[in-house]
Structure P
Amino acid sequence: MKPCAQQREQGVNIGTEPIDQEFKTCILREAYARPGARVVKRRGVLFLQHGRFEFLCERLCAARRWR
């Protein structure tokens, strides 16, 4: 029996994650801009969840750099 997706994902404290400081700042800026947003880690990948939507943090920050 496979575990459901909600059991595999875990909420993340960005302050303790071993990631690049610029990437961490970008994630925090995006999370604070969206009330109710949270960062989760699934299979070692960070996602920003907001309402029904889910954004891959790496792709979101890459798009913000090009603006």
Structure Q
Amino acid sequence: MATEAERNARLDALESAVQAYAAAGRRSLQARVDRSRQILLGRTGSERLRSSSVEAASALVAGAIDDFLGR
């Protein structure tokens, strides 16, 4: 039968292996999400549309504020 120190050492090794496995899985899933998002953005052009919409809205708000302040 194994001693308590050996058991604790095996449990510590198991814990670090599980943490490394989980981190690798998380990185892999995040890479898939990033690739999928890039494919979707490239396919629909939604990023360009969103960017131009934000710029137009910002210009409109800035103009309205300038008009209100009398500039």
* **Structures P, Q, by mean projected area of the Cα convex hull in nm²: label with the highest value** => Q
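Thinking of P, Q, which structure, once helix-only ellipticity at 222 nm (-39500 (n - 2.57) for each DSSP H run of 4 or more, over all residues; to 500) is computed, gives back -33500?
Structure Q accounts for this read-out.
We did not get these values from a lab; they are worked out from the coordinates using the rules stated. Note that the structure is a prediction, hence the values are computed from the model and not measured.
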